[in-house]
Structure P
Amino acid sequence: MDKEKILLEYDFKKVSPSLLWKYISTAVELAEWFADKVENDDKLYTFYWNKNPQMAQLVGSRVGVFVRFHWLENKNDKTYFEMRITTSELTGATMLSVIDFAAPGEEDDQRELWDNEIERLQRKLGVL
């Protein structure tokens, strides 16, 4: 069953892109909002939720711009999740785009999951 690609965009107002970069690219800061605990060994990341580990490989990144992870449990598919920093040409605001994939019929649940996680990050950075 093919998964559906989801694109979400979040406004981080005047948060500096370099600060936001730290929060999406380093294990210590990812553990502050995305997972209970995050460990990494080179390109292998282990995310813990309720002491349950999920492993992902960093499959792409460009400093200050984006990170892309592939869940190892999905080894036979081409899905990933990506967080990308951009600046709105219209307002000058820092934006965070998230690309993820969901099984058909689970898109709304996946969006809600990301909305909750990003809200935690926005609160952490003083956006909300």
Structure Q
Amino acid sequence: MPYAYDDQNVFAKILRGEIPCDKVLETEHCLAFRDIAPQAPEHVLVIPKGAYVTYDDFTDRAPDAEIADFTRTVTEVARMIGALPGAGGDGYRLISNAGPTGNQEVPHLHIHVLAGRPLGRLVQPG
């Protein structure tokens, strides 16, 4: 298996209730909560409840129901924080880091949903 899931990572501990979180939304397959070090006025993390390390690991191994629930949860979080452009919001950014080059810090799939201010360029030309 190319992915080594560490069940002692901070998100696994949050899912087990060992570490508290500021919950925004919970579904059958996902948990969304506010980031403890927000990078924007609205900064919510969405994680699957399953043991997936990266997005490609998730899409390779998760059942379709989990993938659909995760995708819909990300959209619902954007709606809940008032960021959906078609619903009066000014927009949002989704970020998911994968592996060392992608600067992934926690080995559990997570999507950052950021909104509430102009976020600038994600990557500078270089």
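Here FRET efficiency 1/(1 + (r/R0)^6) of positions 43 and 67 (r between Cβ atoms, R0 = 25 Å, to 0.05) has been calculated and equals 0.60, so which of P, Q was it run on?
So the calculation was done on Q.
One of P, Q was used to compute distance in nm of label points 7 Å out along Cα→Cβ at positions 35 and 51, and the answer was 1.7. Which one was it?
Only one of P, Q returns 1.7 for distance in nm of label points 7 Å out along Cα→Cβ at positions 35 and 51, namely P.
A value of 1.5 was derived for distance in nm of label points 7 Å out along Cα→Cβ at positions 11 and 27; which structure in P, Q was it taken from?
Going through each structure in turn, the value belongs to Q.
Values quoted throughout were computed directly from the atomic coordinates according to the rules given, and no laboratory measurement underlies them. Just so it is clear, the model here is predicted, and its values are computed rather than measured. Cβ atoms are built from the backbone, for glycine too; each structure is taken alone.
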